[in-house]
Structure I
Amino acid sequence: MKQNGGVSSFCVLTDTHNKMGWLYFRSRYYYISNERMSWYDSRQYCRRRSADLVIINSGTEQDFLSGILRNEDAITAWIGLTDKDTEGRWKWVDGSMLNYG
């Protein structure tokens, strides 16, 4: 993967009509970008593709995503977790609180 500052994005597809290049796992489609960008830019990147940054719901899903990173020789990727509203209070992009971790 090309590295030019920032971090890759993990997107999960919300509109399943355009799945080319996406990976299917447990009823969801995932995509990791080759572009490095900020968290905010990563979210916009996903949203332009009818997707959003991934919300990790289980250890199995986390293991799957970790495997993608290993296969892509990537070190890090943005996920849909943020504390932008209150420092140290983590929420997913859908507004739900972090309850897996």
Structure II
Amino acid sequence: MRWIEFIHVRAFSEEFRARALKEAKALSMKDAPEMLESIGLWDRSDLPTDLSILLRWTEKPVPGASSSIGLQLAENFSRFGWVNHSVWADMVMIQKEGGK
């Protein structure tokens, strides 16, 4: 089972979003836990103040809770706007036949 954490930021303004984006682009996998597979940055196409950070885990970092990395990111990015932090587990992947 794989896990993802979403840190969704709705910035106070486009200026705050630009600051958050700059900080998000500086994130690094250096010294990341082995279970952390990747960090993704997502831009909401219909709201210019929204962005999300996606942490993809190969296994749940902390049973029944958010990871310490996710909690730290959520707290750090809260200075740019409202933050929603959630943890999700995959249930099933539906793919095209013969697809990857």
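The numbers here are math on the coordinates, done by the rules we state, and not lab data. If you're wondering where the values come from, they're calculated on a predicted model, not measured in any experiment. Cβ atoms are built from the backbone, for glycine too; each structure is taken alone.
Determine which structure produced the value 1.3 for distance in nm of label points 7 Å out along Cα→Cβ at positions 20 and 52, calculated from the coordinates; the candidates are I, II. Working through the options, I get structure II. Among the shown structures I, II, from which was the value 13.0, 37 of Rg and Dmax of the Cα atoms in Å calculated? Source structure: I. Structures I, II were shown, and relative contact order in percent (Cα under 8 Å, 6 or more apart) at 45 was computed from II. To test your reading of the models, identify which of I, II gives 2.1 for distance in nm of label points 7 Å out along Cα→Cβ at positions 60 and 84 when calculated. Going label by label, the one that fits is II.
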